[in-house]
Every structure is written in C-alpha cells, then in structure tokens.
Structure P
Amino acid sequence: MNLYAAGTPPFEVAVTRLVPSSSNLPEAVLLAFFEGPTNEEREQGLEAITSGFDGVGSLIIEDGIARVYLTGVCASMGATYTVAQPIMQNLLQFPEVSYVKIYDENGETEVPEGETNSIPFCLEP
C-alpha cells in the first residue's frame with residue numbers, strides 16, 4: 001500500500017539489505033535506495049520515490065554535514081513528498097550525520113552553507 005497516497009505517516013518503511021563490511025555505510029544505503037525495491041519488497045507494495053533522480057553522483061560527509069549530489073533530472077511535479085525525505089531519513093540514522101544537504105543535477109541546493117538541512121529548489125512543491 002502506498003502510505004503517502006493513503007495519508008498514513010510514516011511514509012518510509014525500513015528494509016534490510018546486506019552490504020560488504022568494508023562498505024561506506026551511508027553511501028551503501030543511498031546506493032541501495034536508488035536500486036529500488038527488490039521483487040519481494042515490491043510484492044509488499046513498496047516503491048521508491050526518486051523525483052526523477054536516478055542515483056548519487058557523490059556523497060561527502062564533513063563536520064556533521066552530508067552533501068548528496070544527485071544524478072538524473074529533477075521532476076518532483078509539485079509533490080510534497082519527494083526523494084528528499086527518504087534520503088534524509090536514511091542518512092540521519094548515522095551518528096556522523098547531523099544535517100543533510102541535497103544537490104540537484106546542476107549542483108544546486110537552497111541553503112548550501114550552515115548547519116541546516118537543505119533541498120534543491122526543484123523539490124519544492
């Protein structure tokens with residue numbers, strides 16, 4: 001069931017994925033997200049909302065700020081729930097991440113400086 005369409009928060013559903021122990025875990029989480037749901041997860045009604053983006057170009061974590069540079073073409077279509085929510089939910093679970101700044105395909109985000117979360121202008125409803 002699409003929890004967002006039903007208006008039933010939380011809209012994110014945690015899943016378990018296995019990655020090599022040598023992985024950069026925050027990066028592995030984002031890569032797994034953009035791989036989309038497995039067949040089993042799809043059968044449970046899960047889907048990935050990517051807002052037109054198709055992956056992560058790079059992830060840089062410094063001084064508690066995760067900077068996520070997305071690839072693909074932003075297409076939020078005015079939605080209030082976008083790829084920003086699951087990206088933030090996924091990254092803020094790690095103790096080394098206090099804030100998340102998401103950049104669009106042009107390398108832009110609303111608030112590039114400071115200790116605050118930020119999304120690209122194109123993800124605004």
Structure Q
Amino acid sequence: MANTAAVRDEIRRGEDHELLGFVQRSPGTAGVEWLALSVFGGLLAAFDTESAAHEHVRSTGLSTLAESWWVRPVPAGQWYEATLVEVRPDEVRCRYTEADFTLRTLAIPQPGPETLRLTRPA
C-alpha cells in the first residue's frame with residue numbers, strides 16, 4: 001500500500017532561518033500539483049513543478065500575510081475581507097468588519113480553506 005499522506009517541506013529564509021511557508025505535493029485533477037502554502041498552511045498558489053512552488057514561497061510567502069484575506073467566522077456563513085493581525089503555524093488572529101459595521105477580531109486555530117483563504121470566494 002502506498003503512503004498517500006501529504007508531506008510539507010518547510011521553506012526558511014537563509015540568513016535567519018525564519019519560516020516563510022511550506023511546499024506540499026498534492027494529487028491534482030490532471031496529475032500532481034505542488035502547493036505553495038503560507039506559514040499557517042493557507043493556500044497561496046498551485047504549480048506544476050516543485051521548484052516553482054518553492055520559488056513562490058521564497059518570493060511572496062511573507063508578503064502575502066500583509067494582503068487582505070477572506071474569513072468565514074461560522075460554517076456556511078458569509079465571507080468577510082480580513083486583515084491578519086497575528087500569524088503562527090497553529091493559529092491566526094484576524095480582524096474584519098461585519099455587515100453592520102461591527103469590528104471583530106477572531107482567533108482561528110488550525111485555519112483551513114473553509115475558514116480562511118487568500119482569494120475571494122466565488
């Protein structure tokens with residue numbers, strides 16, 4: 001039986017070893033895709049080659065944390081544009097404004113694509 005578990009490669013900056021993100025192999029619909037992931041595992045982009053995913057994490061891994069992300073505070077609820085205020089590999093704190101203009105700060109342990117994503121949901 002083949003091992004199908006996804007293995008993440010840590011990508012760190014050379015001079016200070018700061019974590020920039022991860023690269024993970026994932027079976028795609030048309031073969032194998034390489035996923036470039038943020039420091040908390042959020043999807044940044046998918047690539048056909050491992051080297052392209054590594055380069056993307058090295059060049060944009062940290063800068064994407066300053067971009068707007070999209071958060072869904074409750075399952076199957078509304079998505080809100082959010083600013084990340086604290087990022088760790090196991091938890092993200094973000095700030096967003098609800099439809100009634102209430103400013104909220106939310107801690108998300110182990111965020112996944114169903115709760116936090118870089119691209120605007122369709």
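One of P, Q was used to calculate distance in nm of label points 7 Å out along Cα→Cβ at positions 23 and 63, giving 3.0; which? Answer for the origin of the read-out: P.
One of P, Q was used to compute Rg/Rh (Cα atoms, Kirkwood Rh), and the answer was 1.00. Which one was it? Clearly, the read-out refers to Q. Given -5500 as the derived value for helix-only ellipticity at 222 nm (-39500 (n - 2.57) for each DSSP H run of 4 or more, over all residues; to 500), which of the supplied structures P, Q does it correspond to? Attributed to the structure labelled P. Largest in distance in nm of label points 7 Å out along Cα→Cβ at positions 71 and 95 among the labelled structures P, Q is structure P.
Read-outs throughout are calculated quantities, based only on the coordinates presented, and are distinct from any laboratory measurement. No experiment lies behind these values; they were computed from the predicted model shown. Cβ atoms are built from the backbone, for glycine too; each structure is taken alone.
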